[in-house]
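These notes open a run of structures that come right after.
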Structure I
Amino acid sequence: MNKKWIIWGIVIVLVLILYFNLKGGYNKMVALDEQVKTSWAQVENVYQRRADLIPNLVSTVKGYADFEKETLTGVIEARAKATAININAGQLNEQSMKQFQESQGALTSALSKLMVVVEKYPDLKANQNFLELQAQLEGTENRIATERRTFNEVVQNYNTTIRSFPRNIFASMFGFQPRPNFAADAGASKAPEVKF
């Protein structure tokens, strides 16, 4: 009779250990998943801030009659494409991340072209509204870089956790999937060629 109670006691202790290990591991994965979603929301927030600044920038620049309309049209179209892509944080995957990055990259490129063209207009460069918008845009670009870095750190922590043994077994059972990082833009590792 005593031996039977000892075996039952050992079985109960093992079941409790397994239960608390599963519970703790699952809760950690849920918490990390929520951190990824929150971090993604912040990334979208700063990109939206940039998109919100663009109409004011375009309006300020439009006031200069001989300004290149093609450049403004390019910025407006790139903004429309970039804001049309909304990704649910729970459904981030390589393809959706690539699509998001491409649209945001096109907007960044269009804004860069706009800033290059602005150099030809000293009156515009001296306009107080333009200077304030330019400063806000530069600040927003810095925020974007910061939030992208933070997002990558949170995703790395999440991915490491769900891929580590034995959590990888439970992660696949409960549907936790790896999340993609922001990647450097194509050609970013190559230094630009400067010609004078």
Structure II
Amino acid sequence: MPLRKSKAEDLAQPLDQPVLTLEEALDLLDADDPAVRQSVARSLGGDHRAIEALCARFIAETDLPTREALAVSIIRTGGAVAVERLLPILSSDDAALRNTVIEILQALPADVAPHMERLLDHADSDVRIFAVNVLEALRHPKVEDWQNAVITAVRQYNVVGTALDLLGEVGTEAAMPALARVTTRFGDEPFLRFAAANAVKRIGAGR
């Protein structure tokens, strides 16, 4: 009687020739072998039915190559569910996990956009900074408006400083009134006055 191939051997087959059911693949996301987890994670990229499981495995994953494979598949899949599952990680104490989440969110501008105003108004100033970091790569028409709102309304020094750095990169003439108000709001903070002046200079010079 011929030997039956294991599921791990099945996963070695080309990904365009699936041999596992979705249920079997999802089960293998928790396999003991990291190589199996990586392979099945790649095979599930783009399948919206798997996004909950991919995110759950990503959050729990401790093997870095496997976490990277999961991150790529989450980016390939995208969608509101992925963003909603990953946003709470911005409050995590795990810096490596948090930074990977930022990279994922940067790659999903349309899905992140509906949450951005809430993130920029988050009670945790660290989350606000991470939100600004997401904005750095978020190609969205409201990026400048969001940044202007931060430097106009937010009081935390480090949050405003991060936003000013970004405005120096992406700002236009529309940011000038908000930048002018920074000097008034933070008259006792030389660095913020300098950062605002630098942003104005870079915008005026066309960077």
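Read-outs: derived from the displayed coordinates by stated rules, not from any lab. Owing to the predicted nature of the structure, the values given are computational and were not obtained by experimental measurement. Cβ atoms are built from the backbone, for glycine too; each structure is taken alone.
Key figures for this structure:
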| item | result |
| --- | --- |
| Of the structures I, II, the one that 3.7 was derived from, the read-out being distance in nm of label points 7 Å out along Cα→Cβ at positions 30 and 158 | II |
| For 3.1 (distance in nm of label points 7 Å out along Cα→Cβ at positions 46 and 166, calculated) the corresponding structure among I, II | II |
| Label whose coordinates, when Rg and Dmax of the Cα atoms in Å is calculated, return 21.5, 83 (choices I, II) | II |
| Given -20500 for helix-only ellipticity at 222 nm (-39500 (n - 2.57) for each DSSP H run of 4 or more, over all residues; to 500), calculated: source structure among I, II | II |
| Read-out mean count of other Cβ atoms within 10 Å over residues 38-45, computed value 22.9, structure in I, II | II |
| Source structure (of I, II) for distance in nm of label points 7 Å out along Cα→Cβ at positions 102 and 118, computed value 2.1 | II |
| Read-out FRET efficiency 1/(1 + (r/R0)^6) of positions 110 and 182 (r between Cβ atoms, R0 = 25 Å, to 0.05), computed value 0.25, structure in I, II | II |
| Relative contact order in percent (Cα under 8 Å, 6 or more apart) - structure with the largest value, from I, II | I |
